[in-house]
Structure formats: structure tokens, C-alpha cells
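Next up, some structures in C-alpha cells.
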Structure 1
Amino acid sequence: MVVYVEDVDPVQVEQLTLDEARVVLARAQAELPRAYNSVHAQTLRCEIAEVEDQIAWLESEAEGQALEDAAVEHAMDLWADYDLGIPA
């Protein structure tokens, strides 16, 4: 599905950043009560679902990266302690 963020160029939902996805989601949720007809409302619901899935995936990736970064930092601290002769 393609969405529009700030300009006239369409963007695939999978290419959105977390901030862009949140903007698109807020706009679609705000537009839903003012849908022109049932088809428009269904299209907005589909867009909302896809953007929510993208946000969940992006947040999951960010959490995974944070855990990986913390593990690397912890390993570096252990090696620094080892070099200083501090037992683990």
C-alpha cells in the first residue's frame, strides 16, 4: 500500500520511518470519522491497519537493536575489566 507523508510523492508503507508512520497513522485516524462513504472508510481502516503493523515492526526492530547495542557495550566493559585485572 502506498501512502502520502508530506509531499505529493507516494511512499510504500514499508519505507516509512517511525516518525513518518506515526504522522500517517494520526492523519488516517483523524480522517476516518469524516469518511465520504463506506468504501473510503474501509480504505482508511486498511491504511490504519498496515501503518500500525509497520509501527509495531519498526518498534520491534528498534528494541532488538537496543538490546544488541547493550550486549556489545556489556561485552566491551567485561573486556576492559579483564584488561584491568578485575574479575568478572
Structure 2
Amino acid sequence: MQDLLSYIVNDTRCITAIQQFNSKASVVEWVWANMSLYKAISINVDGLPSIASCNYQGTHYRYISEFHELFRKSLDEIDNPFTKSEND
């Protein structure tokens, strides 16, 4: 992400994705539907975990950060389907 408008748009997209997660039917479907957003807001360095690109010129974009964390937890749940969530 390179400019202010990208951060604002992606923060708004993240709000929508988080809301969709809360009413989801399937974690797998949600992950697939939001993979491109995850890639757009992530910083990836070989050998290190992905981090959210959620700061722009001193402004923190909360929903980008929250979406990134939720997405990573969802990936972990998919990778290990036997892990019980806190809601179970």
C-alpha cells in the first residue's frame, strides 16, 4: 500500500470483512473470499511471519490491524481443524 487513499479504502474493506466473519457460515469460505485483501494489507519478509501494514504517516488504521489478526487466526484454525475455538 502506498498512499493515504489506499489505507482508507483498505481500512473500510477490513471493517466489512470483519462484519462478514461475525456472520460467516464457514471459516474456509471467508478466508478464500478475503485472501486478496489480506495480501494487500500484509508485509511479508522471507522467514518471518506476515505483519499488517496498518500505519501511514503516523496514523494507525485499527481495522487493518484487526482484520490481519483475525485472518491469521483463521488460517491457524484451518491448518489445525482440531483446535477448539474459544466459543466452543
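A short reminder: the numbers here are calculations on the coordinates, not readings from a lab. As the structure is a prediction and not an experimental result, all values here were calculated from the model. Cβ atoms are built from the backbone, for glycine too; each structure is taken alone.
Details
- log10 I(q)/I(0) by the Debye sum over Cα atoms at q = 0.10, 0.20 Å⁻¹ from the coordinates reads -0.26, -0.95; which among 1, 2: 2
- Relative contact order in percent (Cα under 8 Å, 6 or more apart) - highest-scoring structure of 1, 2: 2
- If distance in nm of label points 7 Å out along Cα→Cβ at positions 42 and 74 is computed and equals 4.9, the structure in 1, 2: 1
- Which entry (1, 2) yields the derived value -19500 for helix-only ellipticity at 222 nm (-39500 (n - 2.57) for each DSSP H run of 4 or more, over all residues; to 500): 2
- When mean count of other Cβ atoms within 10 Å over residues 34-41 is calculated for each of the structures 1, 2, the largest result comes from 2.
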